[in-house]
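Structures incoming, each one as structure tokens.
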Structure 1
Amino acid sequence: MQPLRGITVVSLEQAVAAPYATRQLADLGARVIKVERPGSGDFARAYDSRVRGLSSHFVWANRNKESLTLDIKDPRGSDVLRRLLARADVFVQNLAPGAAGRAGLGWAELHAAHPRMIVCDISGYGAPGPYAAAKAYDLMVQSESGLLSVTGTAAEMAKVGISVSDIAAGMYAYSSVLAALIERGRTGDGAHVEVSMLEATVEWLGFPLYYAYDGAEPPPRAGAAHATIYPYGPFTAGDGKVVMMCVQNEREWAAFCERFLRRPGLAEHPDYAGNAARNAHREALGALIAARFAELTGAEAVELLTAVPVAHARVNSLADVWHHPQLAARNRWHEVQTPAGPIPALAPPGPVDDAPRMDPVPGLGEHTRDILAEVGLADDEIDELAAGGTV
């Protein structure tokens, strides 16, 4: 399933947000030309060396792409970029605030030259506004958005363990570009897509924002437990195994009391009748549930929870996830080539495809000569650009 075959995306991208957005487009068949700095490339290439010497961030977000090294500040490099853009359907950038505009790559200029082009700008905070020029890395946006205020324990806040603000922005950029392509199919006109990490993250904060609406108390930080639904979180069995479990409604609560706690009368106790009451009395109720878990091994607890039934889960390590039986049963792992050899890669969620697109993760500048030749440069011109450090 590659509905974007024939669509060309040119991206001035770095780190996570824009590369993640364009990888989704590439997974669906788009040709993505990734423009990188000569010599160093996308700085995410150097975040770590955990994947056979390659960066974990980079191999995750950059399969199915072509890498072109290009100094766009050099007039010759700028000319090459403009030749590429003349052939492109989509332009994506997440450069430093204001950099695209200073390079003549703003929406107004590009739309005037290429009225069918879709221009996607990804930034930390968006413009205009008092934060427009602020540097915005993932943790900064998690902080500004209020996400840190609801994440962690009562004693200490904690960042989300993945680059969630980058990913949120990348996914909104991806879906907005898809929508713009559909609209262009109807009207023939390009569109301007603007996504900020702040706005994407605040959108995901909708539940706690409304929970704290009009000056109400925000949901408390509750560690691995749910802040406002109870029981919903981790419990430790007698053998030390941690089991995650959740009761979502009164039918499940009654069955849980009868079949797991073996205290059917507890379902009618006024302190625990309804989620709001259970949440208000979570300390006392938690002690009752913890005592029952302590009587069981982890395997016994899981067997009883399955029989109730209520939702439950193992607390997996990342090593466990590589071997998760559900992912294996659904044939979700495939293979992608990298400059360091083949590695496993998860099929993109959504499309039902036995052979998803798994083209290689590119080496820095791997496709430079081919792309330059494609836009009309002769071998001697390419050699000259390479000798001068422009590519």
Structure 2
Amino acid sequence: MTIFDDVRAREFAWMASGPGVYLNAASVGPMPQRAVQVANEWSALRAQPHTIPFEMMLDAASTARRQFAQLVGADADEIALMPNTTYGLNLAARALPLRPGVILSFDGEFPSCVYPFQALGSRGVELELVPRVNGLPDEDTLVEAIERRNDVVAVVVSWVQFASGYVADLERIGRACRAKGVFFIVDGIQGCGVRPIDLHALPIDMFSSGAQKWQLGPWGTGFVYVRRELITSLEPHDVGWACMKSTTDYTRLTDYEFDFFDDARRFEVVTLSYHDFAVANASTALLLELGVASVGAHLDALGDRIVEWAQSRPDVRLVTPARASHRAGVVSFAPTALDEMAARLKRAHVTFTVREGAIRLSPHCYNTMDEIERVLALLER
């Protein structure tokens, strides 16, 4: 029995009891049993809130910062807890000192990488999308534009594309940005938890992720990483009581000392969802125990099999890059008979999605090669 067989049996036992196959972590990651247990325990405490020590709430938040930091190769004081990826991207759009100019991104990005930056037009900042090549991001053109042009003020890209699963070369793009003094912002949600990353080794200014997908956490939990050298130089766009130093002492809240935290907590504006972050901590702990590199290798093997099948079919176009180094957990393919194949999967209770004209399968640590073979057999009929 492998470590993943053991995890499946202990944490996702329900997957063995039904006829279906869950291949939709890129939309919603199922919470492991340990997280469900924490959710139940906190719900019982929340029903009688006088039983929740204040220190327990603070510990849930500090543990979340520490574990999220460990997940991405950062330090806890560089992590601000957020309700989702989009909030962190909005923070980047509003707090970074952007001079008038152009923000570059890829065409085909998830809307969260587009709308917050399109909203900056009144500040003289325009978003420009680099066209795709063969349906995938064109990194060469993006990097060339960064290096050649003087009007680029920031670049925002997804680490892993939501529809194609394409993995961007963050080091290459970030290096070009740093050489020209251009801010580099990354949406990390489709890679965080299933692909190793070391933010301290990469020239990234801000990195945002939600925990509800590959991190197997509840909705309403996530984080943003802010490069340490930037933290105190950024003026938070949203300001509330929770981001001030004086709020650590509840006996003098009306002293109104306008003094932000010196770490990334200065971007945590409101009361945190301690309950949900405690649940997310249980899920993050599981990923850290397994090791993100091991999870990634497991997904590479499952993805390789799907890629092999897609490439063997004349009626199927592989959307996701074939090379494992250019994909994470998402594998997408566009069959000629898309509706027919999708209907076949639905009838067999396979949970998946259709994105941008392609079937998207997104297995995780709990999926087995046997399940992948069963799904491919369904598609062969």
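What follows is calculated from the coordinates using simple rules that are stated; it is not laboratory data. Here the structure is a predicted model, which is why all the values come from computation and not from measurement. Cβ atoms are built from the backbone, for glycine too; each structure is taken alone.
Work out the source of 1.08 here, i.e. which of 1, 2 gives that when Rg/Rh (Cα atoms, Kirkwood Rh), for residues 174-333 alone is computed.
Answer for the origin of the read-out: 2.
Tell me which of 1, 2 gives 23.5 when you compute mean count of other Cβ atoms within 10 Å over residues 30-37.
1
Can you spot which of 1, 2 the value 0.99 was calculated from, given it is Rg/Rh (Cα atoms, Kirkwood Rh)?
Numbers: 1: 1.06; 2: 0.99.
Here the read-out was taken from 2.
Given a value of 19 for relative contact order in percent (Cα under 8 Å, 6 or more apart), point me to the structure among 1, 2 it was derived from.
Working: 1: 19; 2: 23.
This value belongs to structure 1.
Comparing structures 1, 2 by distance in nm of label points 7 Å out along Cα→Cβ at positions 38 and 158, which one has the largest value?
Numbers: 1: 4.7; 2: 2.7.
Result for distance in nm of label points 7 Å out along Cα→Cβ at positions 38 and 158 over 1, 2: largest is 1.
Kirkwood radius over Cα pairs in Å, for residues 278-317 alone was computed and gave 12.1; which structure, 1, 2, did it come from?
Answer by label: 2.
Using the calculated result 5.7 for distance in nm of label points 7 Å out along Cα→Cβ at positions 102 and 310, pick out the matching structure from 1, 2.
1
Thinking of 1, 2, which structure, once percent of Cα pairs over 17 Å apart, for residues 54-117 alone is computed, gives back 50?
1
Using mean projected area of the Cα convex hull in nm², for residues 86-165 alone, single out the structure from 1, 2 with the greatest value.
Largest one: structure 1.
Thinking of 1, 2, which structure, once mean count of other Cβ atoms within 10 Å over residues 126-133 is computed, gives back 12.9?
1
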